[in-house]
Every structure is written in C-alpha cells, then in structure tokens.
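We did not get these values from a lab; they are worked out from the coordinates using the rules stated. As the structure is a computational prediction, the values presented were derived from the model and not from experiment. Cβ atoms are built from the backbone, for glycine too; each structure is taken alone.
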Structure P
Amino acid sequence: MKARILIVDDEQEFVLALSERLTIRDYDVTTSFSGDDAIEKVSHYSFDVVILDVLMPVRDGIEVLREIKRIKPLTEVIMLTGNATVETAIEGMKLGANDYLMKPCETEELVRKLDSAFKKKTEHEERIWAARAKEIISSPRTALKH
C-alpha cells in the first residue's frame, strides 16, 4: 500500500520539487501551499504523513500541527524548516510531531523518516482495529445463546 503524503510549505518551487521526488519513489503525494489549505485537506481526506513547514504566513506550522492532531490524531507529522530553533523543535515534538528535519535535507533521509512514520501509523491503526474486533467478539450481545 502506498503511503499517502501531504506536503505543506509556502515555497511552491520546493513543494513541487519534493512532490516529484516522492512521487518517483511511489508515494501518493498531495500538495498544499498554506496552513489553512492543509487543514481543509486533512479535514476531508486521509493522509498517513504530513510534511509540514514551520515558518509560513498566516498560520505557522505549530498552529497547523496542533489542528492536524486535533482533527486526525493518528496522522503522523514531520516538521521541516530552514530556520529551526531548539524551542520550536521541542514544542513540535510535545504537540505530537513524529520528527523534525532541517531544510535542505537529503531525500533519502526524508524517505527513511517517512517510512518510519508510515509504519508507526499503520501499527497504531492495526492495534486499534484488533482492540475493536476483540471488543465486538467479547460483547455479550454477540455471544451464542444455548
């Protein structure tokens, strides 16, 4: 199964180049150039991993991360920035970011982080489905009556 990726950054050239590199590597990539657009897309579509720039106009990456985690808590987020500070990285990780990378980053490093984040999300979903199945099976309503 292809990982569904959303790239969010106000630098359009960067987004388009990264999208092309990830599409070639068989990811299902969607792009967004603003925080508001990203939140709209996350609200209506299912993504496995969001690659999210920290510094954007109107809504910064931390605000967008907070909203993504509120809307779709299992969606993994990798923060990406050219102007990282330790404080921002710590805040992002506290809010649930999976990882934090500096721009420019090597594509192969990003791919490793994407695969790791996708695996983590998939494992969380599998545990939730297993727990729900167990709950349904053990429910008194589904027990066979003799």
Structure Q
Amino acid sequence: MISPWHLAKRLAGAVVAKRLSTVEVNEVAAILAPAELQLFRQLSTADQRHALQVLGRFDAFVANDLRVAPPVVARRAALLHDIGKVQAPLGTLLRVVATVVGPRTAAFRRYHEHEVIGVTMLEHAGSDVTTLMLLRGQGDAQLLAALRRADAI
C-alpha cells in the first residue's frame, strides 16, 4: 500500500517536473546501453526526472552503506525501474486514480504490472542479466535493498 504522503509527493513532483538538462541527458546516456536509452527517452518528463532522482539516491545509499561505487548494471536498474510505464500511458491524474482503485481496467492493470512489463521490454532490448535480476527483485540483496529504498522516498 502506497502511503498518501508518498502519493502526494509523486503527484507534486509530476506536476512541476522539468525536462532533463543536457548534462543530465548526457549522464543518462553514459550509463544506459543504446537500446535502453531509446526506451528511456519514451518515458514522460516526470518519469525521467523520477528515474534520475532514484539513481542519485541509489548511488548515495550504495556508497554510504556498502562503501563502494555501484556497478553500472545496477545503476541501469535504478534508471529503468519504471520503464514499463511507457506501455501504460496514463496521465498524472489517472495514475493517482489507478493507484487508489487498483487494476480495474486494462489500462490500470498495465500500470500496476509495469514492473513485469518493463523487465520483458528490457529482455527484448538485450539488457544485462544483473540489471534484469534486480528489476525482478532478485540478485544482490544489498543492491536490491538500496534500489527499493531509493524508489520508496
């Protein structure tokens, strides 16, 4: 269950989201494989901004907790964790409704299943097995915990 506070923060973030700067776009391009970058560009501005914020928090958690730099394949998971939302093209308000009422329609169901959809998309794009495992909730427990924590804020 998503807390009302988390939902309100995500709604406010979506409303005021600014396009990624050239520097940010270049940072993303340096991390993602070409096919992944092509998918990333399909995300809404708000989802791209959220992905970059999750990446920043993920990097900080891994550096602070594990005292290492996260591997690039794990950083890709942070950037691509919501990629399946491109297959659930709901606007901001409909996403809020879908979150509150659940998967009652086909579009809402796709939104709720975006993680599974995203993994399938990334499999077809040739993403690294470690990236895919993290997005499935498998693999290195410490990286997975950092990724989940970074997304939950």
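Quick check on the output: 2.5 is distance in nm of label points 7 Å out along Cα→Cβ at positions 37 and 117, derived from one of P, Q. Which one produced it?
Values: P: 1.8; Q: 2.5.
The read-out was computed on structure Q.
If relative contact order in percent (Cα under 8 Å, 6 or more apart) comes out at 25 when worked out from the coordinates, which of P, Q was used?
On the way: P: 19; Q: 25.
Only structure Q yields this read-out.
Among the shown structures P, Q, from which was the value 22, 42, 25, 9, 1 of P(r) over Cα pairs in 10 Å bins from 0, in percent, for residues 77-132 alone calculated? Show your work: numbers first, answer last.
Working: P: 22, 42, 25, 9, 1; Q: 26, 48, 22, 4.
The structure behind it is P.
Upon calculation of helix-only ellipticity at 222 nm (-39500 (n - 2.57) for each DSSP H run of 4 or more, over all residues; to 500) from the atomic coordinates, which of the structures P, Q produces -21500?
Of the structures listed, the value fits Q.
In terms of distance in nm of label points 7 Å out along Cα→Cβ at positions 45 and 125, which of structures P, Q is highest? Intermediate values should be presented prior to the final figure.
Working: P: 1.5; Q: 2.1.
Largest one: structure Q.
If mean count of other Cβ atoms within 10 Å over residues 29-36 is computed to be 19.0, which of P, Q is the source?
Working: P: 19.0; Q: 15.8.
Source structure for this number: P.
Given that Kirkwood radius over Cα pairs in Å, derived from a single structure, equals 15.7, which label among P, Q identifies that structure? Write out the running numbers ahead of the final one.
Details: P: 16.1; Q: 15.7.
The correct label is Q.
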